[in-house]
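Have a look at these structures, which come just after this line.
Just so you know, all these numbers are worked out from the coordinates, no wet-lab data involved. In this text the structure is predicted, and so the values were computed from the model without any measurement. Cβ atoms are built from the backbone, for glycine too; each structure is taken alone.
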Structure P
Amino acid sequence: MIGPFAGLASRSLFVFDPETAHGLSVAALKTGFVPVCRVPADPRLVQTIAGIRFPNPIGLAAGYDKNAEVPDAILRLGFGFTEVGTVTPKPQSGNDRPRIFRLVEDRGVINRLGFNNEGHEAAFARLTARRNASGIVGVNIGANKDTADRVADYVLGIRRFYGLATYFTVNISSPNTPGLRDLQARDSLRALLEAVLAACAEEAVRHGKSVPVFLKIAPDLTEEGLDDIAAEAISHPLDGLIVSNTTLARDGLKDRVQAKEAGGLSGAPLFRRSTAVLAKMRRRVGPDLPIIGAGGVSSAEDALEKVRAGADLVQLYSCMVYEGPGLAATIVRGLSSLLDREKAPSIRELRDSRLDYWADTKL
């Protein structure tokens, strides 16, 4: 269990700049400084989504473990699943520092990292080394900033990691790679999905197994943009959506100094917008397509509200900056308590129960 010492250590990272603090936290997980946090098994939280059996619905979003350095340590913190990346074919340094900013009053984070990572080969080597380990580890794939063919970069990611990934996330929604979000436009998205899913079909035959593919979208889409993505998601054999990535919006922030920094905003200020977009997508795609809700989750109540808005699973990341490494375990225990209160036989029973409220929210 995460104790007061680990929580104090987490808060002490605030004396460092955010990127240094992130590196130190990864190092702590590597060395075992952060203790294991076991959560009681609760069959009401178990779900099979996209053919994968999830022990609980709380996952770590991509962006923390960019280079697949600590997936198993993360799972020992109480997460039901984790996602490494975003990984690009070639290593790249990302944008210039400083590129991460804490908005402490708002419990938010702005980043403009720009897919900084060590590339496919480094992540491939680490995932190969743990290939016989248990646990759900998704691979979030992206395109290099200087690539001549972005679609080809995503196909390379599918082919490189097909034998190692529990699922894939196709990340076309980061605001920090110029032009990347253009892939959300309908014609571009159609071409991308056709290429990626064709590669998956070929790899499924070669490996003798099917690996699900999720598409991660932005929270800054118009209603017409949501229509286009939903139409393409339905018309292709896509396994699910992740809603959402970081936002360029700066509505209602207390910290007006850091708010001026370029990049994507995450953490608590993203909750409302990302949850509304989640519900709008659920209404468009219907009840069957899996959706992972991400953005601003810092409590069991937040996680359950994502489910009520239409999510099957929930991811978090930025709120750990403020809540510490025990956040996932705290949320999982809290969900069990909330299900007791609601007298719900499973978390699935509560999905969509506030869909209309969130779907009707104006962005």
Structure Q
Amino acid sequence: MPAHPLETDALIIGAGPAGLFAAFELGLLGINAHMVDALPYVGGQCIELYPDKPIYDIPGTPATTGRQLVASLLEQIKPFNTPMHLGQQVSVIEKQNDARFKVTSTKQQSFICKTIVIAAGVGAFLPKKLSVSGLEAFEGTQIFYHLNQLPATQNQRITVVGSEDAAVQAAIDLSQNTHQNYKVTLLHRRDVFNAPPDSLSTLRDLVTSGKMKLSIGQIAGFDTEKAQLSALQVTDVNGVTAPLPTDTVLVLQGLSPKLGPVADWGLALERKQLNVDTEKFQTSENGIFAVGDINTYPGKKKLIVSGFHEATLAAFAAAEIIFPNTPTQLQYTTTSTQLLKRLGRAIE
């Protein structure tokens, strides 16, 4: 059953750094905002591509990481209590007769908003799925694409599929979870894993001690028992196919950005990016703005700091629509009692 529409001044599509900073700037201007992201957690590219790699070009911050930057941005927007609607994509945007927008997500949650800020990066990051026909029937019940989706069931035979750091670390953590007593197998088509040396050493130690199994091969099919997935048929490097008994499959093969429904929203695009002006960072539709890597304009530079600048100007432009009869004054957090009050700071 579709959820009741949520009304808000602004809807931010994308919870990466640009989207999070847009929430901050909108909040400073007294604008209520909701946020939607396809991932089940915030952070966008920062969390998916380089969570622990150093970032050196954030103003006033000599060094940080993707994870630390996202944590700081979340701390910064705490005063505004921005509702997060995660694990869902925006599928439809419709202009209403009163000039507001009705936005519907893939979870059938709808929003009624006066303005939209698209901060979708290079698109929605979606997991690379298993390519074996028929396995999709078990998604959400026995096949999962995010670690935090796993059911907390004891004594499960869990197959982790993937070769990147996330897959290796998940297999290590699951096999070391003595409370749940998982039986873990790490499956990849080659005996080559892209993870830090310490993680690889721990992985080999767990395999040697029998606390984890390693299966090298490709999924060729699967078996079922009483309509449940019971085993994966794995073909090894010698061409021999054998069953790998499993109750749960965790697929961590990486993520791929897809423009997705953005292309269907009727906005002007150039090479899969949204055209915007450089005064308001508004798209071809009045009231819809685009910030961060999703937009393009002459001289565009795909930097996090550029996204912060774009989000600031987009927020001021949104304020002109949301408060049409009230001029938006430029205020400073160093001196404005109004801004300090919105931030929950003591006024000295």
Structure R
Amino acid sequence: MTNFKNDPRIVLTLDAGGTNMVFGAMKGGEFIVEPITLPAHSDTLDLCLGTMVTGFRTIIEKLGEKPSAISFAFPGPADYPHGIIGGYLPNFPSFRDGVALGPFLEKTFGVPVYINNDGDLFAYGEALGGMLPETNARLEAAGSEKRYRNLIGYTFGTGFGIGIVVNGELNRGDNSCVETFCLPHKDNRDMIVEDGIAIRAVKRIYGELSGDKDHKLEPKDIFDIAEGKAPGDREAAKKAFEEIGAAAGDAMATAATLIDGLIVIGGGVTASHKYFMPSLLKALRGKIHTLTGEETHRVQSKVYYLDDDAEFAAFAKGDSRKLKVYGSDDEVTYDPQKRIGIGISKLGASKAISVGAYTFALNQLDKSGRRDG
């Protein structure tokens, strides 16, 4: 796999929001020019595509050289391998009928274009330069032989995005449709879980519990109320975060059961993790019963909170012991404890997505033999 921190190639990036688009360029996993922010014009296709061309051309002019590739995340459903965006896109209504965005940009700029889901790139960035290598380094420093290769990344924001990395490779699925936002909510099986976790959920739950359904507060405002730094219903604010944590933990338990690896969380709502993490961990560590009444853990591995020093120490220690090899005096080390860990992104969602986009492009260029684009 490419060592992105030492790679000299330049890749253009884009933070594609429905209101604004932010254009940049990365080299060695770091931004190398001042970003350009332009209005997205997401409701008008001609203006939106024109914005992308203008933004990327401006960055190239700043660089004074041709980049090796363009790589970025796009919110919503798509045929990512072919660069075609289409389907239900609330923030980009002009793309709903299908737009061959990748081929259009490749033809315009003459370099390969790679587009992925933001949740996928968040997980990829954390697997390459964030939580995964950091956790393995901490384990090594603690004298543990345990190492991790798999990662589940979740973004808490306007949606509830997921990305999965297995053995260092991004799992995009056969249809670019690796999702958990549409899992049923634990308390209302007819509602998608995203409606109980995303920004809109924090606002809705606070409004219901406080009796002020017409409030204009954002999650940051509700967090300040929970902290006692702003006027409002403090208990309702705390409870709002507690409820989204329980819903998220329930959904994560399903993914963690299928993908045996670390879990990292990023996105705007994670600033309030002190209020949602206890209920999230409680759900991940919950029990379930068989028809015969036997009790088992919802997630078969023991779940540790890696941002807590005491829990990390126990996570690193495990249950290691020595076993005699039958018929000899030889010994082997045996650790029967199955365990995973969960933590908050140290890179931040935006940086992790950019690192993921950058490294994805480099690896694809290497696989195709196009080192210089």
From the coordinates of one of P, Q, R, distance in nm of label points 7 Å out along Cα→Cβ at positions 39 and 135 came out at 2.3; that one is structure Q
Working back from 0.40 (FRET efficiency 1/(1 + (r/R0)^6) of positions 151 and 271 (r between Cβ atoms, R0 = 30 Å, to 0.05), computed), options P, Q, R, answer is structure P
Taking distance in nm of label points 7 Å out along Cα→Cβ at positions 295 and 327 for each of P, Q, R, the highest value is that of structure R
Computing semi-axes √(5λ) of the Cα gyration tensor in Å for each of P, Q, R, the value 36, 29, 18 comes from structure R
